[in-house]
Each structure stands twice: as structure tokens, then as C-alpha cells.
Structure P
Amino acid sequence: MRTEEKLLLPTYDRHKILFRKGRGVYLYDSTGRRYLDFLSGIGVNALGHAHPAVRKAINAQAGKLIHISNLFFHDYQAELAQRLAKISGLDRVFFCNSGTEAWEGALKLARAYARANNSNGKEPRWRILAMENSFHGRTFGALSTTGQEKYREPFGPMLPGVEFVRFNDIADLKKKFDSTVCAIGFEVIQGEGGIRQLSPEFVRTARSLATKNHALLICDEIQSGLGRTGEWFAYQHYGIKPDLLTIAKPLAGGLPLGALLTTDRVARAIHPGLHGTTFGGGPLTCAVALAVLDTIERGKLVTRNRKIGDYFRKQLESLRKNHTSVREVRGMGLMLGVELDSADLAKSTVETMLQRGYVINRTNQTVLRFLPPFIIKKKHIDALVSALDEALTESASKKDSVARRKK
């Protein structure tokens, strides 16, 4: 800890715990203490820790081929692209290293498509509509479309041409959409923004506006995608299909891999030299991603996530009856959030839960976020909810005690 404090850029406010290993839904620190993991590396470890399928794929491929560059073919990219196209309903795939890179690629492709289809000589479409309270990453394009001032302000000015639409406000969307818009981009469920879900009416209106005006709809499923919400992708709950889709977190079981998916029509705007990646879609990460998808499909984990997610949400909802500090429970499947009535309470609750052996985190100041592995069981959920109930009870008791002393 002292060495990192001296040498690393201070980009994270870390908990003072050194994790040494993980197994299933549990993490183990340097003292051997066990923690129940309800964060899964911020949605990355969908199969938990040290899953046999992931270990087997890594071991097998590491002994064959780790990297060759995208100037050559290997055995796994085509098959992985085929699998992703099938579950998404889209046609083409670009592999990269992370979610923010996938989002950058989507923004570039949206502008390239608008330019390639500007045949009437009018001002080209180039503006992008994004959502207030959104989060798409930390590179300049992603940051420019992230609707939280705290992330953008230190690095301004941002890229031009981005305008933010009020969350779930259809009238505001229609007002800000015009002939200069090349794309509308959003998370169907905002993750960093506090597990906030777009309404079906808003999503369908955005899809309709984009279609009628030859603009593109971009869905960021970096946190919500690949089965977490009880469908392969959250947009599938709404009966729509985007023109561009970004995915990443759980794709390669903990190894860095992101992907941008699109249609044949949009893909025609790209040709060799316009975009690329050194590491994206290498043989090791793609081989592991195939093992992850195989495991999710064989275990029918997407359907299971919907069912056990409903159970989890009901258990969290029960806390509202006993705690006035619980304002709302939100989310779908195994992407859930509990909004508390103060940022201080949310922060202290995360620490208290960690002391009791439960890994969760706080997002959007007041929201407790739960992104457990897909292999989580009801007994784990019951244990967490019981511990959370006790933590909130203790906090309320301390608050009452302080109030009495002040009187």
C-alpha cells in the first residue's frame, strides 16, 4: 500500500484490503478472511472467481498462442463474432480492449456513416445526443458524452457537437433532435448513474426518431449486457434493436476484451485504415470469451439471472418496510441498486458491509450497487440482505442516539 501510494497515479480511493485469491462467489484477503462478492469486479467476473471453464481456456490457449496482431487470422475471432451476432441480432463485430474503446469506436462509426450518406449536399449530420447522468468511459469521446459534470469539468473543453437530454424526458428528446443529429446514445440502464432504467416509451421514441431521420441509435451495454439483466442485452426487454452496440465487462471472464457490434448497412462506412487496435480480439481473450459464452448458455444463466434477480429484488424491497432510509430499489436481473437517503449513510454502509465480509459499492453518491456473479445462490442473497438489514438498523440507532444527545 505504501509503495503504490508513492508510485501510482492517485486515481482510486482504495479500501485497505489486499486480496490474494478468489473461488466461486468468494474472495480471500491476505489474512485468509473470506468475503462474499456482490460486485464481481464491477460486473466483470460474471462466472465468479477461478471458474474451471475460464481456467481451462486460459491454460490451454496460453500454451499455444497469446498474441499475433490483427494483421493475421487466428482460430477464435470469427467464431466469437458469429456467437455475438447471433445473440444480439446484429451483423458485424469490432473487437477492442475495453468498454470505453468500444464506445469511442461507436462514436467514430456514427460520424463516418453520416458523412458517407450525406448525398444531398446539405450540412452533414454530426451532432450526438446523450443522456444526462450517463457514464460511457474516460477517454475524450466517451467523456464528452458522459452526462456527469464531475467527470468532464477538470478536462474541458470537451469534444463539440454533444448535447444532453434529460433522463426519460421524451419532450426534451424531441426538442433537441434535428436534422444535424447523427446519433442518439444511451445506457438502457445507467450503471455509474445509479441503476436508473430508461422507460420503454423513451427507448422506443429514440429508436423511431433515429430510424425516421437516418440517424443511428447506440446502446451502451458494457455493464448491463451478456445476460446480467435476464436477457442477453437490456434493449431486448424493450423489443428494439440498436444500430450500434458496445459490450465489454464480463465478455472474457476477467481478461480485457470489448466489442462494438453493428449492422451491415452501417459497417459499409468503414474501410481498412479508418480504425484499428493492437491488442483487441487476440487469441487468448477470444478463446476465453468463447468459454464464458459456452458456460452461460449451458447453465441457462440468462434465464436464471432473471429469476434469481426477481428474488433478490424482492428481498431488497423488504428492507424498505423496516428502514425509512431506503428510498427506492431499482434495476433488473442481477443489476440492482438501493438508493439511501444520504451519501454519508451509503458510504458508511459500504464500509460496514466490508467489515462484515460483503463486497458491494456505492455509485451516484447515494446508491448501493449490486452486481453479483451469475452463479450467486439464494442463500448468499439471504445472508447479504440480513447483514444489510443489521447495518442499516445500527446506523439508524446511532443517528437517533446523536439526535437525543443534541436535545
Structure Q
Amino acid sequence: MDRLHLLLINQYFPPDTAATAKMAALVAGALAREHRVTVLCGRPSYDPTERHPYYLGHREVRDNLVVERVGSATLSRHRMRGRLGNYLSYFALAVPRALAFRADAVVAMTDPPGVGIAAAFVAALKRVPFIYNIRDLHPDMAVQGGLIRGGLVTAVWERLHRWALRRADRVIVLGDDMRERIIAKGVQPARVAVVRDGAAIPDVQPARDHPVVQEIRSGFRFVVLHAGNLGFYGAWDTLLKAADFLNGRPVGMIFVGGGAAEGRLRHLAGSNSKVRFLPFRPASEVPYVMTAGDLHVVTVRRGLEGVVVPSKLYGILAAGRPVLAVAPETSDVARIVRRYDCGFVADPDDPQAVAAVIHEAMASPERLTAMGARGRAAARGFEQSVQLQRYVGVVEEAMMETQQTPHPHPLPRGEGDLNWR
């Protein structure tokens, strides 16, 4: 098809280190190989690798990719007041800037929360197609994660969000469980496409006896490892209670990383010698982290399946490591583990069940090896380059369909009762 000019809206973009910043860069790069892309982001504020001085606007040109930055606030994100300041300043500067761009379509991610609604308004006013890439499902995440209480604000937010979803020419989601949630909100199934984050498949993995691997293993004979952000979405209480049932066994539960829930997890772990907390490792040492775990944890609290879809699963599969999915059976991670027999699934509300699975894994080293091999084979279907190519295909398909059968894009109006799904 003819070369398009796409406007990609997301607050975070490298040098921000947020997961959405990294994915926005990958998506923008993939789209820019075929089309012109303008990324509309803010000043780096999410633990950036470099800081920018204040400016009202800043432009970076990289062949077919243009990065337009607005001068949003860079307050500390460790306090809610700071986050809100960053979010609101981004909205205030980015929306007028987006309306000034000439683009063939608007593509939006989900940072900050609510940006999909703003992007839908921009696309409607500009009368161009809208592609909505949902990374985290708001306001569901905020309500079901206990961050805010349901009420008038969330009801209005949900109503506007449902309008944005139905207005989208395509909704790109991260997993089948999220797709089901979106369809339940009234979106036509044909317009909801699953494009997973995926992961690159390494040629080799570090040896188990490498010093960095041994440092991470902390002297344990068997290691249950969680690598990544310790956010509100995990079944952390269940995991730490399960660790209490591991006394007398040569097994350690190691958390590599940090996050909002880290302080509470440390408190819950107390003096349990089976639990260790280690800081994030640099990107160059991620392969050593993968090798260090005998069983890698991916966890989702009950009620949050389809609201969050952990992307760490694909790196674990690509590394050929077996998975411990502490998540509901209906979650995407549990479905994949079951489908490919590449690990274990345990009830996120049952610590004894988690401990029993760990004991079972420790007693079956050959089975673990086979699970890891099946996971690595499955990872080829989730390879990042394949998923990015699919992303580009979904955008182009939506554009061709819109060109052939354009449809009106009205602004929101009254809707019926809301049901949280």
C-alpha cells in the first residue's frame, strides 16, 4: 500500500526505561521501515538513562521516524502527586500538538492512563482512523488493583473508554484473555487483534557455573526466581506464604528487581532465609538471570487476568527455562503454559498448592529439562520480529479496510449501564 504518515502517541519513549517506552520504540521502528512515523512523547521522566533540560518542544529526526517531545513535567514518579503532575502536563501539551499534526492515522498506547481516550478524540476531530494498542487496561487496572475506588469518576472514565474502544478501527491487545475482556465491552471481535510482545531467541545461554549466575543463585541448590517489576498485580502474598512451606528443603525464592510492592514484600518475608531480594541487573546480564532460575515465576492476581498480560513469559520461554505460572487458569500465561506443557500452573490464592508444585518440580529434573525445551520451541511462534511484523500488518489492514469502507466516527454520547468485567 502507499506510504502512510502515522502519529504514535505515548508519553514514554527512550531514554525512558519503562516497558512501554521500549515497546513504543520497537513498534515505531517496525512501522517506520514501511511508513513515515511521528512519535509524540514527553520529556524523559521514567527512570531515564539521560535527563533533558526544560523545553516547550523538541524534535529528533531519524530517517522515516520523527520523535516529537513536549515539555511535560519530570516530577518524581514515586509519589502519586508527581505522577499526576507528569500525566496532566503531558495531556495539556500533547493534545494540542497532536491536533496540529497532519497524519493519515492515529496510533495510541496506554501511557499515561486515559491517553487512549484523548487519542480517540484527536482522531475523531481529525477524521482519520484510530488504532488503539492496549498495554494495560484502564480503568479496570486501577479499580481491580485497589489503587482507586469505583465511583462516579471511574464510571465516567469507563464510559469514555468504551466509546474509544468502539471508535477504534483496530484494538491491538497482548493476549487472548485481554481480547475477551475487550469484546465483552462491546467491541466487534473482528476489530480486536492479539499481538504479543514476544522476545528475541538467544543462540546460547550462559553456563550454570558462571560467577554472575552463581551470585544470583545465592548458594541455593534449587532456585525459584522472579525477575522484573514487583508491582501490585502479582500474587505476592501467596508466593511468600508458599516459601514458609519450603523449610527443610534446599530451595530459595529469589526476587530480582524492585517496584511499588517491594517494601511490603520484604516486610512479609521477614527473616525467612529462603527468600532473597536482589536489585535489577543491567540489560547485559539478563541472560545470566535467565540461567540462574531453575523455575521462573510469572504471576497474576485473581481478577486481573486480561487486565495485565505479563510480557516476561516470552523471555523465559526463549531462554528454554520452565515456568511457574501463579495465575488463574483463564489467564493468558496459564493457557500458554498448559498448551505447550512448558511448566506448572498453581492457584494464585493457594500457598500450599504453590509449594506442592515447587516440591514436584524439584523431584523431576528430567521433566524440567523437557519443559524448558518445549518452551524454547514454542518461543519461535512468539519471536519478537514475527510479532512486530504482525503489528505492522494489523495497522495496514485497518487502513486498507477504512479506505474501502469508511465509517463515521462520532463523538461520545450517552450509553447504558456499565458492568465491570
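Only the coordinates and a few stated rules stand behind these numbers; no lab work does. In this text the structure is predicted, and so the values were computed from the model without any measurement. Cβ atoms are built from the backbone, for glycine too; each structure is taken alone.
Could you figure out which one of P, Q the value 5.3 for distance in nm of label points 7 Å out along Cα→Cβ at positions 59 and 371 was computed from? Answer for the origin of the read-out: Q.
When semi-axes √(5λ) of the Cα gyration tensor in Å is computed across structures P, Q, the figure 38, 22, 22 traces back to Q. When distance in nm of label points 7 Å out along Cα→Cβ at positions 155 and 195 is computed for each of P, Q, the one that comes out at 2.7 is P.
Of the structures P, Q, report the one carrying the highest value of volume of the Cα convex hull per residue in Å³, for residues 11-186 alone. Could the numbers behind the result be given before it?
Working: P: 196; Q: 121.
Biggest value here belongs to P.
Comparing mean count of other Cβ atoms within 10 Å over residues 227-234 across structures P, Q, the highest figure is found for P.
Out of P, Q, which one gives 0.85 for FRET efficiency 1/(1 + (r/R0)^6) of positions 179 and 283 (r between Cβ atoms, R0 = 41 Å, to 0.05) as computed from the coordinates? The partial results should precede the final answer.
Values: P: 0.40; Q: 0.85.
Going through each structure in turn, the value belongs to Q.
Quick check for you: by FRET efficiency 1/(1 + (r/R0)^6) of positions 163 and 339 (r between Cβ atoms, R0 = 30 Å, to 0.05), which of P, Q is greatest? Going through P, Q one by one, FRET efficiency 1/(1 + (r/R0)^6) of positions 163 and 339 (r between Cβ atoms, R0 = 30 Å, to 0.05) is largest in P.
In terms of distance in nm of label points 7 Å out along Cα→Cβ at positions 43 and 275, which of structures P, Q is highest? Before the final figure, lay out each step's value.
Values: P: 2.0; Q: 3.9.
The maximum falls on structure Q.
Suppose you compute relative contact order in percent (Cα under 8 Å, 6 or more apart) for every structure in P, Q: which one lands on 14?
Going label by label, the one that fits is Q.
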